[in-house]
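Alright, structures below, take your time with them.
All of the numbers you see were taken from the coordinates with simple rules; none came from a lab. Note that this is a predicted model, so its numbers are computed, not measured. Cβ atoms are built from the backbone, for glycine too; each structure is taken alone.
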Structure P
Amino acid sequence: MIKQLRWKFVAIAMGSLLIILLTIIGLINGISFYQIDERADHLLNLLSEHGGSFPKVEPGREKPRSSPPGFGMQFSEETPFETRYFWANADADGSIQQLDTSHIAAITSDQARSYAQQALLRGKTTGYMESYKYQITQQESGTLIVFLDRSTQIESGLFFLLVSCVVAAAVLLVMFVLLAIASNWAIRPVTKSIQKQKQFITDAGHEIKTPLAIISANADVLELQMGKNEWLDSIRNQTTRLGRLVKDLLLLAKMDEERPGVAFARFDVSMAVTDAAMPFCALAEANGKSLSLQIQPGLILLGDMELMRQLVGILLDNAVKYALPNSEIQLALQQAGHTVRLSVSNLCDPVPEGDLNRLFDRFYRADPSRTRETGGYGIGLSIAQAIVQLHRGKLSAQTEGSKIQFTAAFD
């Protein structure tokens, strides 16, 4: 459990950092690409306003601005020489009348004509065609289509995005290493608290065993002297219940350990489940119920045979206690693909609404009065869940009307 807590802490910290980094990378690169697009609009407006060419700027005079102004962009004397563009002029019928490709070397006249015709067919006043952004404006001389080469800016933006992702990945890797090292220190207080709880349960369990044995022995002596009576029977019943509770608590404390000392081996789970279930057939009949078994033979599982028998005993004991009178309890063991499924189902009183996973909480009682009658402490299903988790499986509960089913799935 401590190991799971440690890695959960690392996962939460890494997830938080990943969200922060993705947000930062998204904002920075979003602003960068927005600036590239705004710069293109700024230049296209300027070219369109001056008929497909940049205005001349004389030193000392105010530099021209587009309308509306660009996003923090300034026009300089070098702008006409560092900008690659071409334009075309079309008449009312869409026929290209003029072309100018003198400011770009990567486009021929035929290509420029094709681009201009495609832009006119799209019916949009602005857009992208490959790495060229265009703008269509109506002039006195016809329709002016200006194309601006943004390949260099787009490549720079994509390179910046790649660098950002690489840096973020490196930060995540370094942070993961640091968190893996520091996580032990971070959860040390919780670890100490859990260890103290386990030690307390273990010590208290062993300390309680001695007075229980003495009480039971004294009850036997009193019975020899006084004969049987209801008070001595009550003492024996309560000591037996308390002894069973101590045993269950010690088992849970053992299950919670990182290495509970259980040796796994391959065994015939079909035979183990059959052996564990057979005694409950008579118990179910004695309680006015019936038990049906559907066990697929020859199934093999890696685990502990005795714990698997205990799991079957807990689920069937629970079913016998809470099944409705004259109802049938069903136990099934089947293989579906690579998964072995053990299920126990029965009819019962309506389960209180809420999360069914609470049934596996320690000392949880869905019906306290009914539990007192059956003598349970609400700890059996907690042990069952611990056994299944130890075998790297999953125990779940489902309800359908008045039917409840517990399913243990082992991969």
Structure Q
Amino acid sequence: MTKTIAEINEKIKKGQAVVVTAEEIIGIAKKKGISQAAKEVDVVTTGTFGPMCSSGAYFNVGHTKPRIKLGGGKVYLNDVPAYTGLAAVDFFLGATALPDDDPKNRVFPGEFKYGGGHVIEELLAGKDIRLIATAYGTDCYPKRKLETLIRLADMNEAVLFNIRNAYQNYAVAVNSGERILYTYMGVVKPRFGNANYSTSGQLSPLLNDPHYKTIGVGTRIFLGGGVGYVAWQGTQHNPNVPRTENGVPKRAAGTLAVIGDLKQMKPQWLVGTSFLGYGCTLTVGIGVPIPILSEETLRYTTVTDADIYAPVIDYATAYPQRLPDVLAEVSYSELKSGKIKLQDKEIPTASLSSYHKALEIANILKDWINKGDFLLTEAVTPLPDIESGIKLKALEERPILE
């Protein structure tokens, strides 16, 4: 049994496509079997909603009178710096960008409660943002200073462009040390006081397509409440990791670079987030449709939390020293039970991503497809898989000789 995306799109247009979420397909396949389920189901929708630091947006704010050259100058949005190494009135705002306040004056070095992700959320909420810019002035761009309030609607272009999102599995953070650790995985208590993780498990997009059979460059997706696309493999895309017999990665593996029109998005799906003692980020909502083209693609979408294993990493020793040490492998069903057992000790668990919100995204995407408002796209080119030979490199620090 095989189908094509074109055939599925025709069924979507006629309102005849059978669309289910990655949670629903598990029960359907169990009841009807893989072969029958693959015949009946056309699309499986996935979702994830969690902090994704490698996110941001680029903007074009239009020319002033007289003109100003922001490129090479300095731009601040609500005191958060943007990157200006572009053309005259283009700039990029990173989700983790922080105000210039001296962190030494804070209780925690990373005790920032407002950053680039918060600016993006407030722009989406229709709020006025304070834009302050300075430039060095040229004959063609003589203006040297700009102070104004600006809204998202005022901008020529506002594009969300996230270079690493939707991690395909990730580590569980624990702490064997004697002091609290403040990390991008949240507060990790000493003496194995807790275990934090951040993946939606059986709903997660790349865990439902572990070998990227349907997800590739050009795939249309739910992004931040609007429509976006997979632009490329994300940075640190690393498919060559240990996997289960069913191909599910047991380590952090594939990632997605995604892009979409920020003006279509919604603040409840792009949320500025602050981590005590670490800094700021953006919590991003992503949903990816999986076209059921064969029994193989259907079988991958039946993955359950019990089938997915994540490595437990000690953030007191192994993580900062970049050691390969893995204390244990635990399933997502164990993680979601609220506790795991490690070294004869029961450790409470908590997720930084929201399964509830991920399921909501999968259902929104399902509704869009059922209404005929969202068609599937053919990938322009596949993402690199295990045969690509990709291997992540660590930075080799070499002395700079003067």
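Quick one: FRET efficiency 1/(1 + (r/R0)^6) of positions 47 and 343 (r between Cβ atoms, R0 = 41 Å, to 0.05) came out at 0.05 when computed from one of P, Q, so which one is it? Going label by label, the one that fits is P. Tell me which structure, out of P, Q, gives 18, 29, 17, 20, 13, 3, 0 once P(r) over Cα pairs in 20 Å bins from 0, in percent is calculated. Clearly, the read-out refers to P.
Taking relative contact order in percent (Cα under 8 Å, 6 or more apart) as the criterion, the top-ranked structure out of P, Q is Q, with the highest value. Can you say which of P, Q returns -19000 when helix-only ellipticity at 222 nm (-39500 (n - 2.57) for each DSSP H run of 4 or more, over all residues; to 500) is computed? Value -19000 for helix-only ellipticity at 222 nm (-39500 (n - 2.57) for each DSSP H run of 4 or more, over all residues; to 500) corresponds to P out of P, Q.
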